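These are the structures in question, set out in turn.
Derivation of every value follows stated rules applied to the coordinates shown; laboratory data play no part. Because the structure is a prediction, the values reported are computed rather than measured. Cβ atoms are built from the backbone, for glycine too; each structure is taken alone.
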Structure 1
Amino acid sequence: MSRAPRRSSARKSPAERTAEIAAAARGLALEHGLTAVTLRGVAARVDVTPALVAHYEPSMDALVAAAFTSIVADEIDEVERLVAGLPTPTARLGALLDTLLDGTRDDVTVVWVEAWALGRRNEQLAASVRSQMDAWQAVVQGIVEAGIASGEFRATDAAGIAWQVLGMIDGLNAQALVRWGDAGARGSLLGHAIEGMLGLARGALGAAG
């Protein structure tokens, strides 16, 4: 059976074509997960030949890693802006938990879960995952340190608490992807655990968030 000829793609500068390919990879990752970021998948989305994609992005491992970094870095920036204007560390931490556990970021959760698995065989992706995990820990640790300094939080190990908080968030969100457990209770259950770690009254984070 004959196939319709591919439309000749408009001539673009190398910078434009590279940006177009990066945007296609990011879009595929958010809509279908990192496993969808393939040479053929990106080419089809941009409507060019796989050979042209390979010319501009010879390493698919690097393209997958870049798509992951772009998605996660943007989410971190968004959450930091969301909580920055709140008056207290308790309010900032409560808002952070709310936005990360309310189910509206499941597309990014899928990207994270796949990145942890794919990073076993893609070292560039693994390095990106470690870097973005460090960035998330710095955000949470900064809030906890501010709460300790102001006397709101009764704790000493801000780095350790941030590590535990992120681990619990990641675990609960991964469970929610397969609808295990009571998704509606995720925020309150985690909030109560963190309140205990920080010496806060029960319900303090929920009220603040």
Structure 2
Amino acid sequence: MDKDLFRPEHLVLVTGTGTGTGKTWVGARLLAAWRADGHTVAARKPVQSHDPGAEASDAEVLAGATGEQPESVCPVHRWYEVPMAPPIAAELLDRPAFSVGDLVGELVWPSGVRYGLVEGVGGPLSPIASTGDTVALAEAVKPDTVVLVTPTELGTINAVLLAASVLHDPVVFLNRYREENPLHARNAQWLRERSGLDVVTGVDALVSRLS
């Protein structure tokens, strides 16, 4: 049977302006909120590189939000135990190179999923495979919505504009946003009014926006 028949009703791709922006945290919060509302959810992290001695991997965090097994979120053979870009980690570990097509071909969804979430690695142009990045992944999976996660700090406007320039109409999520912080408020205002971007500053608002 064609696996595309099981594509989630609404597919969200989450990326960030770089590494450590909070992509996984935001994705997990979204999934947990949808699940609490009674929707069937699933998450997929096509590939992950991580320090096995550190905190929970991205797949484990996402699995905790969906109720799936981490191995369903990210296939075990796509866990690379070096905190580097996955194709570089694979090379360092002397494991076979892989393509974006390989990752997309391994995306399998259960039937009846209302909200599915795919998480990239690093920023939009960070290598996710030997043949491409999260932009290439997005072009292949054709998500209904792209969420761009960024920390709210000095440099946010530049980082968002660079990342958004290679994505298709992303919803920008300002992570760790505080309304009372003048820098945060001015960043949000500039991105909305001067740059014309769709900017969201809280998880509840993001859930509402995507629902």
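For the structures shown (1, 2), mean count of other Cβ atoms within 10 Å over residues 56-63 is largest in 2. Where does the value 0.99 come from, among 1, 2, when Cα Rg over 2.2 N^0.38 Å is the thing being computed? Answer for the origin of the read-out: 2.
Name the one structure among 1, 2 that distance in nm of label points 7 Å out along Cα→Cβ at positions 24 and 192 of 3.1 was derived from. Working through the options, I get structure 2.
Here the criterion is mean count of other Cβ atoms within 10 Å over residues 88-95, and among 1, 2 the highest value is seen for 1. The maximum of relative contact order in percent (Cα under 8 Å, 6 or more apart) over structures 1, 2, that is, the highest value, falls on 2. One of 1, 2 was used to calculate distance in nm of label points 7 Å out along Cα→Cβ at positions 104 and 144, giving 2.6; which? Derived from the structure labelled 1.
Among candidates 1, 2, the computation of volume of the Cα convex hull per residue in Å³, for residues 40-135 alone that gave 93 used structure 2.
When helix-only ellipticity at 222 nm (-39500 (n - 2.57) for each DSSP H run of 4 or more, over all residues; to 500) is computed for each of 1, 2, the one that comes out at -23500 is 1.
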